[in-house]
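Following this line, the structures themselves.
Just so you know, all these numbers are worked out from the coordinates, no wet-lab data involved. Every value quoted in this text rests on a predicted model; they were computed, and no experiment measured them. Cβ atoms are built from the backbone, for glycine too; each structure is taken alone.
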Structure I
Amino acid sequence: MFGIEDIPKFILAFFVLLPVISAIHEGGHVFFAWLMGGKNIRITIGTGKPVFRWGLVEVRQYYFWYGFCTFDNITRQRTIANILIFSGGVLFNLLAAIAVILLVEKDILEEGLFAYQFTYFSLYYIFFALIPIPFPDGGYSDGRIILDLIRGKENIITPRVYYVRWDQDGNQWRVFDDQEELIASYEGKMEALNKANEVARSNRPSMVMNSKGGKETEISNYPRIPL
C-alpha cells in the first residue's frame, strides 16, 4: 500500500521511468530492424523540438510523452521479418518487466514503488501497443499490423513506389508518384533523387526507383514506422 508521501514518487516515475520504458520499446523495434538490414536507424524519445542527440537516439522537449523509431532500406521484406520488427517493442518491454520481477524475487532489487511502477508501465505499454486499432492520422498500432500480417494482408506494408525517370525528349529527370502523376522535373539527377526521397520518406511505406533506358533499380525504401 502507498500513502500521500508516495505521490512525489509517482510524479518522478512519470518523468523518469516512462521515458526509459519508451526507449526500451523502441529499442526492441530497431533491434530487429537492424537484424533485417535496416539503415539510418533513429530512436526518438518524446515530442516537440529536439533537445539533444546522442548516437542514434534523439531526445525531444517533451521527453516523457510518446516515442517512435525510423529506419530505411530493409533488405528482408518477408512477412516474418516485419512481424518480428513490429513485435520487437512489446517483446523487449516484456523481457524488461520479467527481469525486474526476477531481480526483486532474488532480493537484488528492492521491492518498492519504482519496481512496481516499472512493471506496471511496461505492461501498460504492451497492452496498448497490441490493441489492433487504426489511429486518426492514418497509422496503425503494432498489434493491428501484426494481426494483418498474420492474416496475410500484406498490403499494410506494401510500399508506394516513386519513380525517378530520365526523359530523353525533354533532356531532364522527372519524379513521379505512385499514381504515375508528375511531381517535378529537374536537370540534375541528384536533385530529382533528393525530391523523390523527400516525398517517399513522408509517405511511408514507400520506395524510390530509378528508371532509365527501360531498366529499373531500387534506390531506397522507407518501411512503415513502428510506434
Structure II
Amino acid sequence: MSVKEALDKKDITKLINSLNEILNLIKSKNNSEREIGWKAINFLIETGNLNILEPYKNYLRSLLWHKLQGIRDDAWKNLNVYKLLAIEGIERILTANSDKIKWSGWSNVLKLINMEIVPKTYVISVRYSYWRLLKSNYATIRKKAWRLFKILVKEGIFIKEDKNRFVDFLKHKKANIRILAWKTSLELVKIGFITIDELKEYKQYLEELTTRQSKVKKVAEKLIKELA
C-alpha cells in the first residue's frame, strides 16, 4: 500500500511504518510527491503522533535551506510543523550567505514573527543582512526584496536610524538598483520613513537616470514628475 493509499484510507499504522518513505517524499523533486508527503506528516500530527518526528528535527530544518526552491517553498508552507516541533536554529537563515536561501527566510519573516518562531527583536538585530538582498545579482530577488522592504519599514523592522543606509541606494552606481530605491521612496514618504524634502536633496541622482534611453529613463521621468 502506498503512502497516498494509506492517507486515503486514514491508515495511521501504515503511515507510521512508512515514515522513512514519507520523509523522502517531502524532499522529492516531484511536486505531487512532496504534497503527499507533507499531507501525511500533517495527518500524523493531527492524529497525535507528533513524537515520531522528534528524531528528524534537523532533517526537517535542512529542507528550509534546500538547494531546490520547490522543496524549500513547500517546507516554508508547513511552518506549523516546525512550530509544533519547536525546531531551533531557523533564525540563522536570515543571515545565510546565499541570496536565494536568505530570501526564503526573509520572505517569510513576518510569519516567523507572528507564529513566535523567531522574536521580532532578533529580526531587528540582524536587519543589516537584508541590505544585500536589495542589490542582489538575481533580478527577481532584488525586485521582490524592494517590495517587501516598505512592508518591513511599516512593521518596524527597519527604523529611521536606517535612513542614511537607504539614501545610499538612492545614489547607487547601478541604475537598475537605484531606480528601485527611488520607486520605493515615495511609498516610504507615506509611512514617514523619509520626507519629500529629503528626497529632493538627492534629486540629481534620479535625474541622472534620464540621460540614457532605457526602461529606467521612462520610470525616472515619471518619478521626477511625482516628486515635483
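See the values below:
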read-out: Origin of the value 0.20, where FRET efficiency 1/(1 + (r/R0)^6) of positions 17 and 113 (r between Cβ atoms, R0 = 30 Å, to 0.05) was derived from one of I, II; value: II
read-out: Origin of the value 10, where relative contact order in percent (Cα under 8 Å, 6 or more apart) was derived from one of I, II; value: II
read-out: Origin of the value 0.10, where FRET efficiency 1/(1 + (r/R0)^6) of positions 89 and 209 (r between Cβ atoms, R0 = 30 Å, to 0.05) was derived from one of I, II; value: II
read-out: Test item: Cα extents along the principal axes in Å, for residues 153-200 alone calculated as 27, 20, 14, pick one of I, II; value: II
read-out: For helix-only ellipticity at 222 nm (-39500 (n - 2.57) for each DSSP H run of 4 or more, over all residues; to 500) computed as -14500, the structure of I, II it came from; value: I
read-out: For distance in nm of label points 7 Å out along Cα→Cβ at positions 57 and 161 computed as 3.2, the structure of I, II it came from; value: II
read-out: Ranking I, II by mean projected area of the Cα convex hull in nm², for residues 65-128 alone, the structure that comes out highest; value: I
read-out: Among I, II, structure where FRET efficiency 1/(1 + (r/R0)^6) of positions 25 and 177 (r between Cβ atoms, R0 = 35 Å, to 0.05) as derived comes to 0.60; value: I
